[in-house]
Structure I
């Protein structure tokens, strides 16, 4: 039962990452202003990275945890 849930969550995460990649490419190709339903994906990612970078050690730890979870 738990294995099925873990597999489902993993599959949904993979779909989310694929959609994020698609949104980034589409935003770069057509511009953020033309992405009515996706918004400014690249701007949001840039802002997130800037906030984590400005947070110092806690931001670095958060990035490490996120990377660990994605590589798991």
Structure II
């Protein structure tokens, strides 16, 4: 199943920044949302992807991105 179909648009955006190593605070500043809202998005992302932490979520996103680029 494609990553885009699992996550909301905002969750995908947050995951993109997580994959770049940004903290919740940094992501909040970039997206102009609170750090706590980012934390909730990250929690939802972890649940939807079935992973235990943000490192695993970032890895998942990077692998999906590589597969998408390979298919194109």
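Assign the value 14, calculated as relative contact order in percent (Cα under 8 Å, 6 or more apart), to the correct structure from I, II. Source structure for this number: I. When Rg and Dmax of the Cα atoms in Å is computed for each of I, II, the one that comes out at 15.2, 44 is I.
Among the shown structures I, II, from which was the value -23500 of helix-only ellipticity at 222 nm (-39500 (n - 2.57) for each DSSP H run of 4 or more, over all residues; to 500) calculated? The correct label is II.
Rule-based calculations on the coordinates, nothing more; no lab input. Every value quoted in this text rests on a predicted model; they were computed, and no experiment measured them.
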